[in-house]
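**Q** In structure tokens below, several structures.
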Structure 1
Amino acid sequence: MQTTQYLTEIIKELQQTGTLIPNEEAEKLVNGVLEAKKIFVAGAGRSGLMSKSFAMRMMHMGLDPYVVGETVTPNLEKDDIFIIASGSGETKSLVSMAQKAKSIGATLAVVTISPESTIGQLADIVVKLPGSPKDQEGAQYKTIQPMASLFEQTLLLFYDAVILRLMEKKGLNSTTMFSRHANLE
């Protein structure tokens with residue numbers, strides 16, 4: 001298969017996974033973000049990169065997002081939401097953070113392949129995304145991609161869809177958001 005044929009297959013996979021995400025849980029996440037005082041995001045590896053992208057767009061909207069682990073991240077408090085992206089829901093460092101967030105009383109959300117995972121069971125909001133070759137047996141999707149690439153790609157697009165929904169609810173558009181774009185580049 002040629003490179004561009006692989007691209008076409010990846011796009012087909014993403015179209016399929018987008019239809020499998022439960023809207024009720026997505027709306028709970030949107031509302032959780034809107035109700036929170038501060039928004040914290042975390043993820044490991046590629047999921048962490050997708051989370052940083054999500055935080056950047058929320059900043060462009062005028063929300064108060066933070067990436068856990070950055071030097072300017074403040075403390076998590078009771079009125080905040082902590083959104084973890086974790087395919088497995090079992091990454092040790094993220095499990096520890098989830099437990100701490102619950103002990104503080106913050107809202108805990110997870111976007112995951114595994115709602116039954118440790119983080120999934122701790123979370124107040126669980127959004128299940130498809131995307132692992134390991135769980136495609138008997139599933140409504142198939143992937144040719146290695147590891148959790150489909151999850152991570154779906155995660156990025158899901159986060160962008162959440163941004164669009166937040167923009168709609170807040171009456172924002174791309175033009176209004178550009179005023180918060182970086183200007184020292």
Structure 2
Amino acid sequence: MPPEPGVLYDFRPVTEKDLPMIAGWLAEPHVAEWWDDPETEIAVIREHIDSISVEPLIVELDGKPIAYLQSYDPHLEDGHPYADQPFGTLGIDLSIGVPDLIGKGHGSAIVRQFVEQLFEEGAPRVIIDPHPDNGRAIRAYERAGFRAIDRRHSEYGDVVLMAVDAEGDAQEGGIT
């Protein structure tokens with residue numbers, strides 16, 4: 001059952017207190033399949049808490065944490081594999097941590113809402129990079145308005161690079 005129309009998610013910064021919860025999510029089979037081991041990932045997320053290039057967030061629904069979301073600027077990291085994207089482009093990654101919420105439309109709804117916020121803040125394009133075998137994520141991102149623009153292999157592994165552009169930008173594919 002998809003989320004009710006008009007459902008709004010809250011996005012708040014990750015704190016040290018959230019790391020054990022995120023580690024639990026990273027150990028869930030539906031998340032572990034696509035992330036490195038939780039200990040390594042938690043160390044990276046901990047570093048991002050005070051980062052200027054990556055913003056780690058908790059997604060809440062009705063005041064309850066349900067997902068980990070991060071946004072990043074590929075132009076703020078030397079040699080980032082997506083630095084070829086237009087200036088101002090932001091990347092995002094999403095993992096719904098609560099297994100009971102998988103396959104119910106929350107992924108595309110969360111991404112759609114967050115992308116709209118990024119567009120309101122001036123981002124011309126948002127990218128996301130699911131693994132080519134992660135059909136569930138690819139379909140969710142397509143429902144959120146993303147389209148595949150490239151297939152890449154980098155230090156992040158094999159990915160389908162997907163993008164959505166702000167309406168009125170020169171590129172096609174804004175969220176409708």
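**Q** Figure out for me which of the structures 1, 2 the number 2.6 belongs to, where distance in nm of label points 7 Å out along Cα→Cβ at positions 40 and 96 was derived from the coordinates.
**A** Computing distance in nm of label points 7 Å out along Cα→Cβ at positions 40 and 96 on every structure in 1, 2 gives 2.6 only for 2.
**Q** Going by distance in nm of label points 7 Å out along Cα→Cβ at positions 8 and 128, which of structures 1, 2 comes out largest?
**A** For this comparison of distance in nm of label points 7 Å out along Cα→Cβ at positions 8 and 128, the top structure is 1.
**Q** Comparing volume of the Cα convex hull per residue in Å³ across 1, 2, which is largest?
**A** That would be structure 1.
**Q** Can you tell which of 1, 2 yields 24 when relative contact order in percent (Cα under 8 Å, 6 or more apart) is derived from it?
**A** Derived from 1, not from the others.
**Q** To test your reading of the models, identify which of 1, 2 gives 13.1, 38 for Rg and Dmax of the Cα atoms in Å, for residues 72-151 alone when calculated.
**A** Of the structures listed, the value fits 2.
**Q** Tell me which of 1, 2 gives -8000 when you compute helix-only ellipticity at 222 nm (-39500 (n - 2.57) for each DSSP H run of 4 or more, over all residues; to 500).
**A** It was calculated from structure 2.
**Q** Which one of 1, 2 has mean count of other Cβ atoms within 10 Å over residues 32-39, as calculated from the coordinates, equal to 13.5?
**A** Structure of origin is 2.
**Q** So, one more: Tell me which of 1, 2 gives 18.9 when you compute mean count of other Cβ atoms within 10 Å over residues 64-71.
**A** 2
Every read-out reported here was derived from the displayed coordinates using simple, explicitly stated rules and does not represent laboratory data. In this text, all values refer to a predicted model and were calculated from it rather than measured experimentally. Cβ atoms are built from the backbone, for glycine too; each structure is taken alone.
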